[in-house]
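Each in structure tokens, the structures are laid out below.
A short reminder: the numbers here are calculations on the coordinates, not readings from a lab. All of these numbers come straight from a predicted model, not from anything done at the bench. Cβ atoms are built from the backbone, for glycine too; each structure is taken alone.
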Structure 1
Amino acid sequence: MKKILIIDDEIDFLRTLSKYLTRKGFEVTICSSGRKGLNCAKKESYDLVLTDIKMPGMDGVEAIKQIERVRRKAQFIITSGYSITEDVASIIEQDKRVHGYLYKPFDLNELMNRIKDILG
């Protein structure tokens, strides 16, 4: 079973996405901050990490960089309700493990298509 880590400070979003992905057959862990997401990634390996960008404390770009240091095989999708910043555009362009950006609210079918493309 493929494992997905979702990092977002919006609790309702976490719960909704977790239920959906669990029904689709994934093992899902949710974390409400970048720091908590990093701590989860230090304890357990994930195939895919979905992370928000704007969060209090550690933002999504920093969370990606930190998680990549401890989990060399994890893949990433960025989710956000905000426009793409220069930092986000740069990490998408330069990091082969970051598979783009989904603007919230996004279509769940689009998310599943991306996940299938990434995880096979």
Structure 2
Amino acid sequence: MGKSVLIVDDTPVIREFLKEFFDDSGFDADTAENGQEGLSMALKKDYALVLSDVHMPVMSGLDLVVNLRNTKPDLPIIMMDSLPSKHARQATESGAQGCLSKPFDLDELRVMVERIMVAGKILTK
């Protein structure tokens, strides 16, 4: 696994904001605008982490998690949702490592990513 991160969200400003955050943190960040595009990208490249919105057109983030668990069972996934209490349990039951509340706190995101990276022995920078 490399230091690449895949960001999947249907909102362009969130994709770009997160891409900049991960690029500045020493990762190579790619973006996708829906779960289907994200799945296609994840099947072609080895990512260290996927960060995905729950609600998206074409394929939801929860469906993305299920599909990724069938093909890449060890790939860490963090979900994002404006109603995380409603979907956090469903996301983790589907195989995600956690669910962040939107709007999210960058420090909370950083801590979650660092925890996942340390567990997977993937170092940044």
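A few points about this structure:
- Computed 1.5 for distance in nm of label points 7 Å out along Cα→Cβ at positions 25 and 105 - originating structure among 1, 2: 2
- Which of 1, 2 yields 1.1 [distance in nm of label points 7 Å out along Cα→Cβ at positions 9 and 57, calculated]: 1
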